[in-house]
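Nothing in this text is a laboratory measurement; each read-out follows from the coordinates by a stated rule. Computed from a predicted model, the values in this text were never measured in an experiment. Cβ atoms are built from the backbone, for glycine too; each structure is taken alone.
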Structure P
Amino acid sequence: MNEISGSVGAHDGFGRRMHPRAEVRSGVLLSASEWTWQGEIQNISLGGAFVATDMPSPTLGLGVRLDFRLPVGANLSLCASVKWIRADESAEGPRGFGVQFVGTGRTEEKVLAGYVAGARGRGDTSDTFHAKIAERFMVETEGETIWIRMCGVLRSEESKELLVQIKQQMAQTGPGKLLTYIDAKELGPCSDESLAYVKEWFSACLEHEPFYAVAVIRNAITTLQLRRLAREVGIANSMACFDDEADAMPFWKEIRSECL
């Protein structure tokens, strides 16, 4: 079995699951900035869900939003991140990936807990619901370079999870030079709560010397928001903003060739 895990997941110290899961069979449409794919949610719990799909393996840590309507009539919109990947079909199950829910509110948790308990009590997989999983953010590291992609309108819990992942990647690069490419061309205006986490991310960049960033942002309000934060923390002179990737890439390549 080729399984990749980014964390222990929703288990206690004895390897037992913290959240009972319900077996389901529900179609799901997965979408990111460059692809759409079909899949199936095969189990779900308060902690997360397993999505079976033949799509190319997503990036570990990919931030997504799961929107679905349960058979009980409730609409749920949950933030999650990819915590483990099963790259090949095996005795453990089909290809797919597991997501862990983050920042679930009390109301959503109560509704989901009631559904899981009911589905487990029936002991079958007759309940189905249609869901959508859409990418919200991605963080990858290559040497002293961090690539960040943000999509849609980030909720505060998504921005918080993004900050956690960025800090983890920064720790891997060490305190020296840091180059960051920010693909925010599909990012919409953020709330003050979300911007507070972005500001903390920008502040952490001051720990790296030298630090350079290139950002591609198409939304005018989002551009103003990120530029303001950059000025407030003192990295405005180190971050170049563009509204077109075709203009940004030559500048990015020049910086990389000079710094790496």
Structure Q
Amino acid sequence: MTEAEWLACTDPHAMQTLLSGQTNWRKRALFACAYCERLANPFNHRCKAEILPQVEAAADGLLPMSDYRKWKDEVTAERLRLAELVAPIPREYLGGEDYLEEQELTPELEATHAIMEALYWCVCFPDLMPYGLDQTLDEWRHWAFTLKTIATRDVPRERVQELLREEEVAQATLFRDIFTYPFRPVAFDPVWCTSDVLLLARGIYEEKAFDRMPILADALQEADCDNADILAHCRNEGPHVRGCWVIDLLR
């Protein structure tokens, strides 16, 4: 894949294949959080607000990995509990004869299950080896589609493909914000890291104030930054998220 193809690519599977072996745990974790953050959530469940900050904290070294592993086990258990409510399993598998009592599949229960499934893949995503990433991307698109269509059961076939395609594009866009084209390193001069630039970059990251990215571009230019890739990235429409490759250069 050429750099021009990378910049225009809307196939997240091709992009992650290109990045295979060239990503780190932190970047994968922040990609996962950014994608799950944008998922439509019709009932505004607390689980998203509670889980994503934990993954971000682990990514930035603010949560010990031993605590993260323990917490991940708790998320996995909650995911299984919800899955049993949505699709009860026979008690014979648990030492009994009857099925677990089936819960009414309300839109709220279905949404809770969908968002937890998506978040489960978010929690596990950073640890997956490259061969597992394709499955994760597909799982996210499936649960994003479920959340988008809970209120509308009869979705026309062409609309199904359109919604799934929207999620592919969203994933590809996030790849470009977090990962640079792997075969051409970005030329970066530490001289550009003035106190104003660093303060602005730190505030953008900590406050998730990515609407300030164009202001950062101006500050970099004032610091004599002439790298067209960096300036263009700051000024593009984004979305920008934690893990943005420009912000990471300045942190």
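A value of -20000 was derived for helix-only ellipticity at 222 nm (-39500 (n - 2.57) for each DSSP H run of 4 or more, over all residues; to 500); which structure in P, Q was it taken from? Going label by label, the one that fits is Q.
Once distance in nm of label points 7 Å out along Cα→Cβ at positions 148 and 180 is computed for every structure in P, Q, the highest value turns out to be that of Q. When mean count of other Cβ atoms within 10 Å over residues 108-115 is calculated for each of P, Q, the greatest value falls to Q. A value of 10.8 for mean projected area of the Cα convex hull in nm², for residues 60-203 alone, calculated from one of P, Q, originates in structure P.
For relative contact order in percent (Cα under 8 Å, 6 or more apart), which of the structures P, Q scores highest? Structure Q gives the largest value of relative contact order in percent (Cα under 8 Å, 6 or more apart) among P, Q.
I have 19.7, 63 for Rg and Dmax of the Cα atoms in Å, calculated from one of the structures P, Q. Which structure is it? Going label by label, the one that fits is P.
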